[in-house]
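Listed below are the structures to be examined.
Each value in this text was obtained by applying a stated rule to the coordinates, not by laboratory testing. Source: prediction; values computed, not measured. Cβ atoms are built from the backbone, for glycine too; each structure is taken alone.
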Structure 1
Amino acid sequence: MPIEIQEIIKGSLAANSKLQINDKIVSINNFEINDFLDLQFYTAEEVLNIQYFDGNSKKQTLVLVQNWQEPVGIIPKQHKCRNCTNNCIFCFVDQMPNNLRNSLYIKDDDYRFSFVFGNFITLTNLSMPDFKRIIKQRLSPLYISVHTTNPVLHKKMLRYRFGFNIIEKLELLRKNGIEFHTQIVLIPDWNDGEELEKTLADLTSKKIDSLSVGIVPVGLTKFRTSLIELSSVNFELANETLKISAKFPKTYCSDEIYILAEKEIPSQDFYEGFPQLENGIGMIRLLLENWKKKKNDFMREIQIHEENLVMITGKLAYRTIAGISEEINRSLIKKTRPVLVTNYAFGENVTVSGLLTATDIINQIKLKQNEIPVFSSNMFNEEGLTLDGINKDKLKQICNGKFLEVNEEFENWMFYD
């Protein structure tokens with residue numbers, strides 16, 4: 001389908017052409033334009049022969065010649081992501097509470113977003129033309145949720161109704177030069193133990209050669225009453241998983257697995273550039289490393305402000321945040337205190353700070369008059385909204401008129417007052 005122009009950048013090639021907002025681009029150099037990636041890929045040529053429909057639905061043609069100094073300048077309307085066609089036994093969207101941000105209920109399984117943003121996809125909704133396009137346009141690396149390479153178990157866990165072999169698809173991509181990071185959501189009595197070992201052997205084999213393999217524990221909320229019964233990863237399984245994963249190269253377990261196993265988070269060198277940071281793999285280590293580098297600057301800045309700090313966190317990072325709080329208190333007259341916020345919105349088994357709602361935070365922190373909260377940046381989306389839709393201005397009013405937001409990796413921070 002043609003893509004509609006939402007914006008034309010001032011001073012660009014498109015701005016000096018006949019193109020207008022709401023025109024629909026059909027093709028460039030006779031290649032169909034179906035989405036933002038097609039637009040980016042096919043505008044890389046020197047001469048662009050563009051066919052489009054104007055505001056009167058008349059087909060028009062124009063030619064743009066690149067001078068490599070000005071951008072083409074065509075901004076398409078927002079891409080509608082391709083949804084997941086599976087019915088996974090562990091799907092987190094299926095077990096979320098009501099009344100959260102609408103975007104949280106979208107089951108994204110779009111290979112374009114995987115390439116651009118690092119979103120994990122399953123590949124099950126891709127046609128052969130999709131695979132050919134990925135290969136032709138070199139959409140690499142991708143981020144792929146595998147969970148198991150056992151085709152029978154794979155179908156049982158993802159619950160699709162058609163023939164699909166994950167190993168064949170991964171080998172097809174790898175054979176054609178497409179690289180990928182892979183993910184395993186670990187579920188007790190499903191894909192653990194021997195099944196996990198076999199999956200890791202496949203994913204790290206020469207034929208597939210994943211850039212990295214991430215293992216994360218299944219997330220279970222309190223809203224599973226009508227869903228298949230699953231168990232959480234416990235101390236014993238976490239330790240067993242760490243032993244298994246250690247046998248395979250480029251394989252990393254999430255921070256939560258180390259904490260469940262009561263093991264120390266590995267050193268920075270272990271993570272080899274943190275390839276799956278967004279998956280919660282190495283996040284605590286990176287936070288601690290950045291804290292070492294930035295703590296003097298941070299403490300100098302908070303001394304300027306009169307208020308004491310209340311450092312908000314979930315259970316997963318509590319020990320880390322409490323340690324930072326204690327170090328600040330040893331160095332400064334100013335006091336900080338860590339507060340572990342229990343996740344009542346999703347259930348007490350959900351322990352990451354990024355899934356805390358403003359409601360749970362406000363109900364539990366009990367600010368004193370001369371205190372302001374410290375929030376992790378992962379509690380907000382790009383629009384500055386919490387999971388339950390509270391914006392930063394409203395949160396500031398509730399929290400003594402001021403709060404401090406710290407990047408989840410402790411790279412930077414900002415006071416809101």
Structure 2
Amino acid sequence: MTEIAIVASGSRGDVQPYIALGRGLQAAGYRVRLLATDNFAPLATEAGLTFVGTGLSPEERVQTDAWREVLESGNFLRILAKMRQEMSAAADDLGRQMPPLLKGSDLILTGLAGLSGIFALGEAWQIPVIQAYVFPFTPTAAFATPLVPRLPLGRLLNRPSFHLTRQMFWQMSRTVDGATRRAAGLPAPGWWGPYRALDRQAVPVLYGYSAHVLPRPQDWPARYQVTGYWFLDEPADWQPPPALVDFLNAGEPPVYIGFGSMGSRNPQAAGQIALAALARSGQRGVLAAGWGGLKVTDVPATVQVIGALPHSWLFPRMGAVVHHGGAGTTAAAMRAGVPAVMVPFMGDQPFWGRRAADLGVGTQPIPRRQLTADNLARAITAAVTDRDLRRRAADLGERLREEDGVNRAVAVIRQFMPPQPAPKPAAPVLQRG
């Protein structure tokens with residue numbers, strides 16, 4: 001049986017789409033191994049995948065005061081520098097563990113994690129590789145990279161912006177790439193990274209988002225495919241907490257507020273902003289503590305505090321969704337068909353916030369450093385009362401629910417898979433007589 005190794009990195013919103021894709025590939029008859037940080041073991045095994053842990057959970061890292069300060073700054077260069085520092089410290093360990101984990105794979109599927117030596121191993125060992133991302137990473141003139149603010153001069157700087165950010169990610173990962181190469185007996189990496197080699201080998205690229213949200217650029221080659229989102233729904237036997245069900249049934253749909261993996265140096269202050277905004281807008285609320293972004297005390301009866309719950313179940317039951325704008329949460333909120341209020345912290349989050357506003361399915365994003373109870377209350381009020389906004393959000397949700405991004409991605413992957421060996425014919429049965 002053909003074996004596919006999926007290498008993923010990041011928070012739950014980054015990794016969960018790869019788990020959904022892995023489950024789709026396994027249902028199509030492939031054997032799938034997911035390589036990710038240790039905290040994703042339950043989610044991957046619950047989806048039926050073979051799981052291989054690669055180390056410390058990012059959740060544990062960002063709970064430190066140093067990480068919270070960096071994340072809350074929203075400064076992308078500071079965040080990359082901090083990531084590079086930590087990756088360099090762990091480079092030798094990461095480099096040693098990766099080659100034996102990938103040996104024997106028939107196909108490697110990976111995104112940003114590929115910069116840590118995965119692309120190099122695939123090329124050296126002649127294992128086919130497919131790139132897979134949940135945000136645009138390959139250059140286009142149609143728009144600027146999601147990882148920078150809006151640029152002047154229109155389309156002129158769009159393509160160079162991708163080259164710049166790809167180099168930033170490469171320089172962050174280069175130490176680990178070098179350690180992986182040394183462990184596998186390969187030459188040291190070049191200064192500019194693997195991008196030219198990926199283009200020279202015509203390595204395919206899959207994008208796990210919807211063309212209804214961001215149309216596919218016309219200047220991308222045919223091997224760059226936008227498949228639709230890779231959603232991982234809750235298991236069929238999953239049951240919500242009874243207290244939450246009672247709360248939802250007791251009144252109008254509440255407003256969800258949660259910032260996912262984004263921590264805060266003062267989660268109590270963020271929690272008070274959330275409670276005050278709900279009170280001023282006259283809305284009931286569901287608050288998700290996440291990784292420490294929100295903490296609340298003296299919670300009123302109109303607010304329910306929850307832990308991690310499947311967005312696929314929760315969001316359709318909300319009146320609006322206030323979140324940080326991560327790619328995975330953005331996708332879940334849009335599919336639910338409810339308006340969004342995005343409070344971006346960093347990275348591609350401002351891009352998805354602007355995109356939701358441009359599509360008319362979300363309010364104008366509120367940068368985290370500008371968040372107050374007053375401006376959040378105004379945005380919540382608009383999200384729950386603007387009929388046109390709600391209609392557009394519902395229409396987009398219906399279109400996204402009609403897509404099947406996982407199966408479309410599986411169909412594309414089949415086109416690039418090496419042929420599976422034909423089964424050996426059974427030995428003839430000899431009759432005695």
#### Entry: Of the structures 1, 2, the one that 17.5 was derived from, the read-out being mean count of other Cβ atoms within 10 Å over residues 40-47
2
## Note on the structure
From the coordinates of one of 1, 2, helix-only ellipticity at 222 nm (-39500 (n - 2.57) for each DSSP H run of 4 or more, over all residues; to 500) came out at -8500; that one is structure 1
#### Entry: For 16 (relative contact order in percent (Cα under 8 Å, 6 or more apart), calculated) the corresponding structure among 1, 2
2
### Query
If distance in nm of label points 7 Å out along Cα→Cβ at positions 16 and 352 comes out at 1.0 when worked out from the coordinates, which of 1, 2 was used?
2
### Structures 1, 2, by mean count of other Cβ atoms within 10 Å over residues 160-167: label with the highest value
2
### Query
The value 168 for volume of the Cα convex hull per residue in Å³ was derived from one model only; which of 1, 2 is it?
2
